[in-house]
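J.: Pasting the structures here.
No lab work stands behind these numbers, since they all come straight from the coordinates. Nothing here was measured: the structure is a model prediction, and the numbers come from that model. Cβ atoms are built from the backbone, for glycine too; each structure is taken alone.
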Structure I
Amino acid sequence: MAEPKNLRVAIGTPLSHLIEQCGGLTGEPGKIIMGGPMMGAAQLSLEVPVIRGTSGVLLFRPGDLALVPEGPCVRCGRCVQVCPARILPTTIAAYARLELMEEAEAFGAMDCIECGCCSYSCPSAIPLVQAIRQAKGAILAKRRKL
């Protein structure tokens, strides 16, 4: 963006309005993240509204992104070593991908604090946090139905 700055805005304001207040874009964004670089969530467009937990907006140019294809888990254990919640991110993510949510919950999916350390440290570029978020959402949806 042309002029990065701190803004105080109302909840519900589209991200595009924030960008306009900062002088607009200097190029097409390759990735939009609402929140910080580790725990932030990627957004599909700038028409997403600001929510209560929005602390910042990161815009990356396409050339800034190191797009590495996801590879198979090599069982290196780095994600387990860096996990502050002391859970098994690869196991939970594998169960989530297989839609085995009871098993994911048994391995502590709800204990994940979604810090992003596991995904960041993974040499295979596996999006572990996204899979765990999916599991947590499915577990919560099931609990609401009961």
Structure II
Amino acid sequence: MTEVPPRRPQIAVSTAVFRDGKVLLASRMAAPSLGLFSLPGGRVEYGETLEEAALRELDEEVKVKARIVGFTDHVEIRDVDEAGHLRFHGFVCVFAARWLSGEPQTGPEAGEVVWADEATIAALPTTHRLAEVVAKAAAIVEGA
């Protein structure tokens, strides 16, 4: 049975967590963006604030705890199939954070995890606008 996409955009969150000048990235294990490296995150649950969702998703996805220091940006995602039909439409609200504890772990949502610098990001297959968003987040963390 084919899953019918929701009739309105979805809201998701992600967190750019920095430790020793590097950002935490995870490869995605599900669509959209299957196999691409991105910031850990996921969908916001009913009743959660965006920051609560960002911290929950970070812990669930890679087992890391962090302190959010600011809002970075939003990224719009539109996933279209070969026939031009919209499969997914959503907005990811991205936060900048400092690592507190936990060593990143792989799992059902994170196939591989890495602490990445700018050169590493440039060499990886990544989600839309990742390098730009990470640079904005780094500036927020450095200024906090």
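J.: Can you spot which of I, II the value 0.05 was calculated from, given it is FRET efficiency 1/(1 + (r/R0)^6) of positions 23 and 79 (r between Cβ atoms, R0 = 25 Å, to 0.05)?
T.: Corresponding structure: I.
J.: Determine which structure produced the value -0.29, -0.57, -0.94, -1.21 for log10 I(q)/I(0) by the Debye sum over Cα atoms at q = 0.12, 0.17, 0.23, 0.29 Å⁻¹, for residues 7-62 alone, calculated from the coordinates; the candidates are I, II.
T.: II
J.: Out of I, II, which has the highest value for distance in nm of label points 7 Å out along Cα→Cβ at positions 55 and 103?
T.: I
J.: Looking at structures I, II, which one was helix-only ellipticity at 222 nm (-39500 (n - 2.57) for each DSSP H run of 4 or more, over all residues; to 500) calculated from, given that it came out as -7000?
T.: Matching structure: II.
J.: Comparing structures I, II by relative contact order in percent (Cα under 8 Å, 6 or more apart), which one has the largest value?
T.: The maximum falls on structure II.
J.: Can you spot which of I, II the value 0.15 was calculated from, given it is FRET efficiency 1/(1 + (r/R0)^6) of positions 87 and 119 (r between Cβ atoms, R0 = 25 Å, to 0.05)?
T.: II
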